[in-house]
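Trainee: Please find the structures below.
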Structure I
Amino acid sequence: MTLPTPAGEEPRLQTLAVNGIRMRVATQGSGPLVLLCHGFPELWCSWRAQMAALAAAGFRAAAPDMRGYGGTDAPADPAQYTMLHHVGDLVALVGALGETQAVVVGHDWGAPAAWHAALLRPDLFRAVAGLSVPYMPPGPVDLLSALSQQGISHFYMQYFQAPGIAEAELEADVAATLRRTTFSLSGDGAGGVAGMLEPGTGFLHATVDPAVMPPWVDADDLAYTTAEFRRTGFRGGLNWYRAIRPSWELLAAWRGLPIRQPSLFIGGERDDVLKFPTSRAAIARFERTLPGLRGCHLLPGAGHWVQRERAAEVNTLLLGFLRGL
């Protein structure tokens, strides 16, 4: 199956056997391999603009539907979504694509997957870029426990923990869910979505359903993504949040370790994620945690979906980073 890109070329979709699951991956171009890892709730096509730019610049772009999403298998058990599973998927994907090394790039949940792939397998992932979510080495306490210790019980990630509750909310009207989250978490929206929830409300409570989507939203990709989430539901993506504590337990041996390969961080100044106190603290520690950092860029006016909202700027930064390796 192929889907047209704005440049007229076509990424190729294929399904590969990867780490005990079937993974759908879109590839475009030839040259050094660059893996592109999406987050919640997106699919491979969130990287369409970057795939076209990478292919035109002489790279081979590969954007999978991550575990739990789209055409990739979605195990029902949240225990199958630890960070070791996601890193294992990326390691196996590099081999399935016939390569021995790659640069790994991630956005939202895809960013921790990319950071940890670089941390755990520096032999395989020669450089790493994260969008939206800064690198935080595995720490002495997991996020959910840290929230509880502070008396916090209404953070959106806590709402996502109980199976079935968030699924029912998000799946009631998939098209509206994706319109609302896409607009409200962007620089065009008011933000305040990925944070504390009012007691008794759901994740969508602070979102707005816009009359018209911003011009950076590709209508065909939104329709494609909506059809896929109608087919699969949201459980696979939500299971990433439900594996936070077991991931922390399994990463004990890497606590506090820096990533030494060349690295890059890009975020939107209006991104809800960068309003978390932990995110700003993580950026302030980059000198120690990312000693190979080649750039930290916060794009004015951009929100959470930075590689779509500011595709040209992100492409320029990413290609400059790759060419400098």
Structure II
Amino acid sequence: MYSCVQPANHTSAASQYPIGVIIPTYNRSEVLLSCLRHLERQTTADFEVVIVDDGSTDSTPKLLEEYQRRTPLHLRCIRQDNGGRSRARNFAISALQAPICLMIGNDIFASPDLISKHLELHRQRPGIHVAGVGLTRWSESGQVVTKFMCWLVESGVQFSYNDLLRGVAPNWKHFYTSNLSLKTQLLKENPFNESFTRYGMEDIELGYRLEQQRNLELVFLPDALAHHLHPTDFRQACARAYDAGSSSRVFHEMWPDSAPPVRNSPLRRGLRYLMVRTSWLLPPLTTLADIVTRAWCPNPLMRVALRYYGVLGYQSAASPDQKSSTILS
């Protein structure tokens, strides 16, 4: 099995590369290999790759050990006990020698010139506060892109790339680590907050913090195209909405000024109270909305259900013992 890198003392020829790609992974071995094969097809070979295996229990360690023997990539693999994405990214960043860090997910398939487009930005804009966010689309290979998945993107529920394509200036809300590059020094000085234990917001929190404290300037790179392999159905989106709601509360408690204005009319207070008190209605609502969404998308039921999960997740953040799985059961 590949051995763990000790970042504090690690030195290698990797420092010669101008840019490094970091990839946290957990139990997604086959998808990870496809991700790496796309990196092999880049128009430039002048980059390193650092993978942090976040305590995978599947075939990831064995496959990476075999892959290292034959890949042309300048690849280093690190293994840690399972600690979450924030810790895995921080570990990878601490091991990185390249002055520019490109973050992608293990289910991201890079277009051939993705790395060169990020590298070009940073050569033109060497300031430490400049970052580049590339465009991420659903992969049409390896999955069926459903109407629901299209709606998640078009509506901005999952990402707001359509706003960027329409000319909206990117800011901390678009700090998407599926396709994002920054100066490595900035990330080493400002690591991800490891207190986020559920899905979402650990990247947005860092983007907000960097904008507030380090004058972060995000530049949108529509030609730095990545494809995302992540089949998502309605029930999975509901579980994610719950976790995102929980993480949003953690974020807003850290940074109260980041929270949107509360529309605290008696009607809205009553609706929020009713949603929390009637969570027993959620399983049948989820089932009904799931069935309807397969034939009619978008529809009011799915919007109500997703909102319901988000509110419950936000409210339950103060009670960590509550799990989304109990609500979905």
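Bear in mind these aren't lab numbers, they're just calculated from the coordinates by the rules spelled out. Treat the numbers as computed from the prediction; the structure is a model and nothing was measured. Cβ atoms are built from the backbone, for glycine too; each structure is taken alone.
Trainee: One of I, II was used to calculate Kirkwood radius over Cα pairs in Å, giving 20.9; which? Intermediate results must be reported in sequence, preceding the final value.
Mentor: Details: I: 19.6; II: 20.9.
It traces back to II.
Trainee: Have a look at I, II and say which one yields 2.7 for distance in nm of label points 7 Å out along Cα→Cβ at positions 162 and 210, as calculated.
Mentor: On the way: I: 3.3; II: 2.7.
Source structure: II.
Trainee: Matching task: -13500 is the computed value of helix-only ellipticity at 222 nm (-39500 (n - 2.57) for each DSSP H run of 4 or more, over all residues; to 500). Pick the structure from I, II.
Mentor: Working: I: -10500; II: -13500.
Going label by label, the one that fits is II.
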